[in-house]
Each structure stands twice: as structure tokens, then as C-alpha cells.
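Presented below are the structures under discussion, each in the form of C-alpha cells.
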Structure 1
Amino acid sequence: MKRALTAALASLAVLLTPHTAGATSQTSQASQGRAGDLGAALDRLVPELLARDRIPGAAVVVVENGRMVFGRGYGLAETTSNRPVDLTTPFLTGSLAKIFTAEAALRLVRKGRLDLRADVNRYLTSFKIEDTWPGRPVTLENLLTYTAGFDDDIVGLASDGPAKPPSLAESLRARTPPRVRPPGTLVAYDNYALALTGHLVEIASGEPYARNVAEQVFAAHRMTGSTAALPHPAAIGARLARGYRPDGEGYVEQRGQYSPWTPSGTGPAVTPADMANYMIDQLGDDPVARMMRERHFTVDDRMPGMGYVLEERPRGGRRLLYKDGDVPGYHNAMALMPDQGFGVYVVLNGDGVSGVGAWDAQWLTGRIVDLRFPDPADRTATPAPLTTDVSRYAGSYRSARTSHTALTKVSALFATPVVTAGSDGTLTTTGLSPDPGRPLQHWIQTAPGLFAERGGPARVSFPRDGVLVSSMLPSETYERIPGYESLAMPLFVTGALALSLTALVLPLTAAVRRLRGARRPQGARPPLPARLAVLTAWACAALVAVFLAGFGLLTADPNVLMADIPLYSPRLAVLPVLGTLALVLAVPMVPAAALAWRARWWRPPARIAYTLLTLSTVAFFAVALDFRLLLL
């Protein structure tokens, strides 16, 4: 025990010590004042964050005026060997890799090999995008601004190892999603769009995506320790930071996610030192960098919008461009302030307690910006409100990214921001903020359909009926849920409770009867169809109870759920099977309920109970079918 305690204390000491080997701490002497203050603050903030949220390691780099003014690794890249994080440690990028895909495509636009506003079908050879809206084709510009209108389906897309996957073209053809809205209408974060962009890069350049990015993007920015190739080169694979999630008193390794869709972020790896070089160049005057930074789409001109992949997220009254990336075990965030020549990159190799790692990366990035550029405005001041009726904006909303066809549609049952209208012309929202510590926000109307956060910097707008835009997440748009769909949750819960109680009550009732030695009067035994109806109902209820228990366990840990959906793990895959088997058993309950009354199988209270159970079962499975929880 003493030996284990000594090892634990040694690991904790390593975790809380900032590592500065070689390029790990490269603070420019010309800016030691500001950078020194920033470094001192980060040397306090980052170890506190890692210890509090149980994340093994992190790296932070800051660039300003064409050079890296701060760079440091903290904690562990690998917990078993106590290998420290430094600036040459590769991390999986997640969706941060979309910036490299966008740049590769725009370089080909500059060479005249791709056209931003041409139908992508002009270039595609092995498959075509369906002409769902004649005269409104999907263009490269739509792909780069998340406005192509594709459905979102990542279920079963990835594996947890970097083995060589199928070709990008083959995967895109096999998994082409339906188009669910006309292009150029709403912003909805879109992995398929950027994977398709990567394939256009392959077609226009005549070489594989990973090779093109290595030659045209990484080489251009002196990113010598980064790769988009799968499997990773041996040297990068050996130094890759391991990703983790908390488990008991220790950690479980998360192996990331790998798929053919590397242009969207499943597989690429970069080092913090390379990201410093990238940000320095991205803040410069290169024509491609300027194209990426310009605004190209917004649902509401009064609100932040989209560059090419980069999101506008104003902070402290200054323009800020943002991109992040998350896969199990790895969380990245990058912020660029072109007018100030300032950039920040933060990466963590842990999911944190309750999946807080993704928010931690965002929070730390914003905190660094605030430390360097304090907000001169008084955000606690209350703007003059418009006290008009705002009831038209009330309701439950869901992200336009929500799938129409995949299992992940079920998120609309639970993750729905709610807008409540006040009689004084104010709004209250629940579940809109990405900050898990701020579920509730209050808003004051400052112009028709435009609201400022009370005591905060955020804004929301309603550019048209039933559409909500938030400055906190410009890569998403929210759509109001129709009234009839708002009944889905209560119907689902009612059916779930009725079936779960049935699964418990029927066996208990039978057990009590046996204990009492109760016997039915001669001739009072229900006929065989009636007994089968009860048995079928109980079997259906038991399967639903197991289904709900499994669903609850799966969603209880966001870290596990984040890994299971793209991997379509066995524990996730078995749930639709259980639900579908329960549906098969539920079908006979409908005619049985009618026959129970016609043939008077039981006393009236029992018939009423069976009928109510049947109605609850129908409601439950209607919702389960609509939200893609079954195999049908």
C-alpha cells in the first residue's frame, strides 16, 4: 500500500508540474511582460483545471504578431509511463481538422481546379448527390459553411483503431445522407459535408487526401509533426498522447475514433508546436487565409456567422474566429483574432468528469483571450429593453443538425432548449448555453427579434418564425418543435412507466397469490387466449424495462455515449434489437384489448387496466419508431 501511495503521489506531482522540454516553453523575450503575466496565470489555472476535472494532460500555445509568445505542456501524455506532455506531443484533432480540409480545397479554388459555386456533381464520378431541390444544387461553398442541407448520421461511422479504413469515396457513396432542406437556408454542423470536401480535393488534385494535405497544407505551415494519414506514421503513433476518461479512482484509455472521413476529423493528429505555426500563418495576409476568415453566411445579418469552417464568436467586443474538435479522450479549441494578430490553441487528453473536457477546452481558450484583452464594456449593465409581446418566440427548440433518419434523432427527446416568454417582454432559456454550469439564461429584447443576455455578452435572435440563432454557437441553428411533437416526451414517459410497472407488478401479484395459497373458483380460470394476452403483455413490458435500463445506463455517462454512437458498440446495437422484439410482442395486445371486452375475459377493472396499458404501449412505440429507437 505504501508503494502504491508513493507512486500515486509521484504521478500527482508530475500531473501538476508544467513541462518545459526543448520547445515546450518558448516565450519570446521581446514580449516577456505580457506573456510572463499570462504564463503565470496559466501555470495556476491549467493544473487546477486538470486536477479538478481529472484530466491527465494539456498543452497551450499562444501566438501574437507573427510569433509564438507562449507555449507549454502540462501533465501527462501517457499515465502508465508518466510520459509528460510537451509541444511536440501529437494529439488527435477531432473536427479541428476541418480547417485543413477547407484550406486544401481553397488552394485548389485559387488554382482554378474547383469552383466554390458550382454543383459538386460536376466533379463527382463514382456517385452523385441526389437532385432533391431542382435548380438548387449543393456547392463547395455550401459544404464549407455547413449549409448544404444534409441529414446528420454518424452512427457506426468509426472504429477505435487506426487500421487502414475503406476509401473515402467508397464510404461517402455508401453513406450518402438524404438532403433534408434546400442548401443555403440554415446552418447545421455537417461532418458529411467536410468529408465530401476532402473527396473533391482528391478528385481535383489527383492524389489521396492525406498526401495533398501533407504537401499543400502541413508543409506550407512547417507542420512537421502532424499527419492526416491512417494508420499514423510510426514516429507519430509512438509519441501520440493517449486519451482518457475517469473511471473510479483511475482512468480508462479512450482510443479516439478513426474512419474514412479523415477530412472531417476522425484520425488526423497535430502537435501544439505545429498549431502555433499554423495560427501564425492563418493570421497573415495569405489569400487563402483571408478567404477562410471572411464571413460567407449568416442566417441573420445582426448575428455572428460563418467563415469557411471558422465560426465568428465575438468576445469582449472584438471579432474572434473559432474552431474546436472533440473525439473520445481528446478535446481541442482554437481562437483567432485577426485584428489583433492574436491566436490561442488549447488541447486536452481527457474527457473529464461527466464529459466536461469539451467545455474545459472552450472555457480555457476564452479565459486566455480575456486575460490578454480584458473586456472594456460593462456587461452587467442592462440595455434599454423593448417591452413588446414576445410570446411568439416561446417553445421548445432543437438543433437543425438533429438527424431525421438515424438513432441520434432521440436526442431531440431530451436535449431540447426551451424558451419561455415573460410578461415584461423578456425571455428565459434553458439548455441553450454550452456552459454546463449555466443552464438558465435571461434575455432582454433590444430590437425586434433580437435579444441581449442579461448580465452577459451573448445574443440570440429570431430571424423568422420558428428559427433561433445564438451567438454562442454560430455553427448551429435551432428550429421550434411543432406542437404535436412536443407531446412525444410525455407520451414516451407515460408508456415507459406503464410498461415498467407492469413488468414488476404482474410477477409480484402472482407471487403474493401463491404465498397466500389463493385459488380461483372452479370455472373461473380465464381462457387460454386471455392467459396468453397477459403473458405477452408481461414479456413485452419486461423487454421494454430492460431496454430502458440499458438506455439509461448508456446515457448516464456522456463520455461512454460519445464513444458508443460513432463506434455503434455492441451495448448500443443491442438496444434497438430489444426494442423491436418488444414491439413484436406488443402487436397482439391491440386485438387482445378489444377481445377482452367482447368476451369479458376479466372483471371490468382488469379490462380497463389492460386497455390503458395497451394505449400506453401504442404511444410508447409510436414515439420509439418516430425517434429511430427501433430497427424498423
Structure 2
Amino acid sequence: MPSRAHRTGTGLGEVHAMPFGAELLPRGGVVYRLWAPDQQEVVLERFGADGRLREARVLRPDDAGWVRHEAPDAGPGERYRYRVPRAPGAPAADGLAVPDPASRSNPDGVHGPSEVVDPNAFVWQHDGWTGRPWHEAVLYELHVGSFTPEGSFRAAARKLPALAALGITAVELMPLASFGGRRGWGYDGVLPFAPAACYGPPDDLRHFVDRAHGLGLMVLLDVVYNHFGPDGNYLHAHCRSFFDAARRTPWGDALNVDGPRSATVRRFFVDNALHWLTEYRMDGLRLDAVHAIEDRSARHLVDEIAEALHRGPGRHRHVHLVLENDDNRADWLQRDAAGSPRLATAQWNDDWHHAAHVLATGETAGYYADYAADPAADLARALAGGFVYQGQPSAHRGGKPRGEPSAGLPPVAFVNFLQNHDQVGNRAFGERLDAVAPAVRVEALLTALLLAPAVPMLFMGEEFAASTPFPYFCEFDGALGRAVSDGRRAEFAGFDAFADPARRAALPDPNDPATFEAARLRWEETETPAGQRRQALVAGLLRLRREHLQPVLPQLRSGGQARPLGPRAWCVDWPLGAAGTWRILLNFGPGAVPRPAVPGERLLHVGGTPAGADGLAPEQVQVLWLPPTAPVPKAAATGAAADACALPPT
């Protein structure tokens, strides 16, 4: 699936060549292509600059289901759409108007016509950018619509210098694929190639990426390849082959990635991944909920996407693939002999978050119940070896085993976080961690997050202890809107705190504009004493990470070693050979515990409870660098780590 440079504009970009969508021809004009295997005819409608219909051309699919038309007089900015029959045998001319599912731009929303785009017209200012190696990653997840008062790509770009100055090295954007309505999280996208028009035109997104690269920031994009959203999904009308009628996901119809005609469906998503990395110069992707992609073929879709990225843009620059996978599959994260990822670069580590959240808040409802017995032990295990659940039975899964062994993976194969869009937004009122946990505990855990070898991620506003919630929000009309609002309240009916219907009625309505407005960051909070204190802490921790930890991370090819120091107190070591040992001590127990000491050690930071003379205080995390010492016998080190990291009974 090659990309080729087009010089139709004034820029220096590339156009990703694919069989889908509308593409400018090198000799001038546009070729329109649509896969409609369930139809006998389709009408292509083209509109003039005045918005009036200028041509309606009947097209008939070939034996493979493709319709194709070349228009020598077409060019960038032209609007077009298709009409498909409303019933078998009915004329397409009187049929349903649908956008191009591979539209590169839908300026009037997902129900309007698509727009022909010249991806090469943008003039890139930082053409020589080749990315950053993954061990330098410090991620910052943001939602474009609520990140700034304006809620646009341009406004978000103006905030990037502050993130770079803080020590962030990579921005991860929540999904941008066009979705129904003017506000939403983005996980209900229906036009995967078209950036949501509510944030600005495609070139504004390119400006954001270009600005980030000029500041040394990578840009990763969250993409959804497990379902389409319910509003604006017209694929059922002309291409039912996109779906597997026998399977469902929690969010809608399952996609057909392993059945008849699935080769074209798979290519649609592989091309989408390459499109973002080629035409927008993204540095990587985060694949949403890959456990929901049920693929029984010989080569999983995730494998195919990873291989295409490595074979394509990954040949010339750093390209990263991050997974969300509740199954804790370690095989996708394996490294080759040189330490490079064979397929995926890293995975979001929900285990680390859940253990940390139980420590921070004491909450044990829902999936937190799996970490209730000894969350400090679970956190130490996640720090040392990645996953907590590596094949053990999970109570939240009804006693079924979950996960695969991960101790042989390097720490940077995991992305750790205290907050993200899910863990905040899935709460009934969308409260952030600072609203439900003591500050001293949050700051201790921030120390463990930002100074552990795993790749850390902050959620927008976390760097200044934002008080704004991040509840689930959307804009759906009519029956769909009512169903979403009612469904949101029904989700919490099983929790004791919301057993009372009146209590559930007080939950924020996702469709209420006020719910979205409440989520907008208030940047004036960066100037408050609490905001200044948190920013100073985060900046200081990231400076220590950059100066002391980052240079030695490539040497860490496997996990660390954990051992208990007392009730809910642990020591985690990462041996670095000739470079010494990186050590984190944590204590979330009821009292101080003796602190192991090594001659020549260097105490880099004390987080949470201030440093004192009584060893390791409660609510305290200490980070140290130890000088090289005599090597620990491998068998003893492995056995000690295994014993210390054993899960408590559940």
C-alpha cells in the first residue's frame, strides 16, 4: 500500500494511495471510488461552488463491487456524495444520499456531502522531522474540543509550547474521525479518514502536527477499528459486507475482519492507519479496545496494521503503535534480538492504574475489586513486571483467567497512568483523581508514575490539578439521544450509591450542552497556588526523568525485581549493569518502615509525605540511584522477584 508524492499543491507532503475515496489525479481531475458490493447501481452527485447539483451520474459496480469514475474537470474543494437505492431493485437516483465512507473531509458534518482534498497543498515547516525513540516518550492525552475554550486544532496548537516546556514529549489525541453532532469523545466515529469538522479543516490538524514537531513533540492519534458509531453510519445501506451480523461489540455491530469479502474491509483499516501517518505525519497510533476485534483469521488485523506501519513510514522514521487491550496479551509486545518491537510498541497498563487508584481512593467497586486485597503489592508487581494479571483468575471476569506473562518485556512496553479519559469519564460525575483522593497520596503516586521506567501518561489538566470534571458527553438527537441518556443512567443502577432512581436522575445528561461545557479546562487554574504547586512538581519530576532515567532506559530489556519491606511497603529495583540500579521505595501502609540503604546511593526525590529521619514514612515514595554493586545471581534474583510479586489470594 504505497504512498506517493503529488506535486499538485505547493507543499511537500505525501498522498497515501488506496482504492477508496476521491483522489486527485497527477494529470489533473479527480477519480471517485466506492465499494458497494450490495448494490447494482450507485449515483455519484457532484456540486458546484454555489452548492447546486452540477452532475448526477449513474455508476454500476464491477464484479468485485467497485464503482469508479474519473472527472477531468474536478479539483480540490469540490463537494460530492452518493445515492444508493433504498430497497433492492429501486432506482438509486431516488435513493438515500450518503457521504463517501473514505471521505478526507466532510465540512458540514457526517450527514452532508464530502469534499475533495489535496493532502499535498499544506506547506510543512518541519519537513526533516523523523520522530523520537520510544524510550523518550512522556505522553499527554487530550481531547481537542475541551482542551481550550475555542475547542479547535488551532487553539490547541497554541498551548503546545507550554507542554513542551513542562517536559511532555508526545501528545496523544483522542479520536478525530468525524462523528455525529458537534461534541463527543470521538469513539463513535463514522468517517475514519475525515477529521471532525467541529475542530477545524484538515490543514488545521496538519498545522497542529507541524507545530508540535517544531517543538520536539511527537503526535499520536487514537483510532477505533472495532466498531462504527450509530449516527451517520450509512455503510449498512450500501455495504453490509463491512459488518458481521453474527457478532456484536458492546458499542455496536462487529466488523467483518475474517469472513467473506473481509479482505477489502481489512484493507480499509490498514489504509486508514497509513493515511494518518502519511498525510498527517502522525508519529504513531493508539488502537482502541483491540480485545473487541474478534479476528479468527491466520493473521490478526493488529498484526497486519503493525507490519504495514513498519514496512511503510516506519522505514524512514520513528513510528509507534500503542494498544488498549483488556486481555493483557504479551505476544503483541515482544521485542526482537535488538530490542525493537516486533509488532506493537506498548500497551496501556490498566492494571497499574487500577492498583494505584485503589491505593489513592480506597474504592473497590466494579473492576477495582480485583485489586482490593493488597493494592500496594499489585502496584509493586505492575511497576516491576508490567501486568498484574498474567493468567490468574479475575473476579471481575467471573473467575476466568486473564493475561499472559509479561516479566520478560522491557518496562517501556507499558504505558502507565493515574488518569485518562476512560478512568475519569466512566465515573458517574466524571470527577478527576484530585477530587476523590488526598493530595499527599496523589503526589506520591505521581512520583511513582513519572520516575518509573515505564512510559508515563498524563491526562490533560492533570499537570495543574485541574478541578474540571470530564464526564461522558455527546450530541445525539431524537430516539438515539434519549436512548444514550437513559442508557448512561442504567449503567449505574447496579451500584449501591445509585440504587435510588432519584440519585441516578441527578447524573449529568451526556446530551446536555452543559455537560460538555463543564469539561472544558479552565486555564486560569494554572495561576492558582494549587496549580502552580502541581506544575512545579510535574516539571521537576520530568526533569529528573530526562536527566537521570531516560539515558539508561534502552539498557532495560526486561522487568525489575520487587520485594516487600512491610505492610503495604515495597522496594522495586531495576538493575542497569555497569550503570548501577534504579530503585523506587513506596509505603502506603499504616506506619513508617525501615529503609534499606546502600553506600553511595543517591536520593533523587521524595514524593508525598516530606522526607524525615524515620525511614520510609507512610504515604511516601522515594526514588534513588544506586551505584554499581556485585551482581546478584540470576537464579536468586529471578526467584526473589517471582516470590515477591506473587498475587495475594482473591
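Please treat every number below as a calculation from the coordinates, not as lab data. A quick note: this is a predicted structure, and the numbers were derived from the prediction, not measured. Cβ atoms are built from the backbone, for glycine too; each structure is taken alone.
Observations on the model:
- Of the structures 1, 2, the one that 4.2 was derived from, the read-out being distance in nm of label points 7 Å out along Cα→Cβ at positions 49 and 497: 1
- Given 14 for relative contact order in percent (Cα under 8 Å, 6 or more apart), calculated: source structure among 1, 2: 1
- Computed -7000 for helix-only ellipticity at 222 nm (-39500 (n - 2.57) for each DSSP H run of 4 or more, over all residues; to 500) - originating structure among 1, 2: 2
- Entry that produces 27, 60, 13, 0 once P(r) over Cα pairs in 20 Å bins from 0, in percent, for residues 137-488 alone is calculated, selected from 1, 2: 1
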